[in-house]
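Got some structures for you, see below.
Derivation of every value follows stated rules applied to the coordinates shown; laboratory data play no part. Please read these numbers as outputs of a predicted model, since none were measured by experiment.
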Structure 1
């Protein structure tokens, strides 16, 4: 099922243009802010974690797409 699902999702993603991808990103950010706003424990956790952890996770997540983009 994994390969079949991947092929199906690849086909659907190829239909998306730049604006669709940008809107997905913005909706993800908006959802994260909604969770932080509605769940005080999540806001407290984010405020208590050192900013370097978030920077490290960001670099980890962007590494592969950035390599593919600049290759």
Structure 2
């Protein structure tokens, strides 16, 4: 998912707003399919892979810090 998110970020550079929304929607649909068909079954088979609330908070903070750093560079 992180690779898809990064690919989207790179693809959005310099494209017209109309195409930006189309691209975001298409990639969002792909990400939903990846979650439904791959990630969710893997977590069901291996429950130890599931993160608790603090795990998701940690990931969100790390990603926000990375985005902030990239914006300031």
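Points to keep in mind about this one:
- Percent of Cα pairs over 20 Å apart - structure with the largest value, from 1, 2: 1
- Given -23500 for helix-only ellipticity at 222 nm (-39500 (n - 2.57) for each DSSP H run of 4 or more, over all residues; to 500), calculated: source structure among 1, 2: 2
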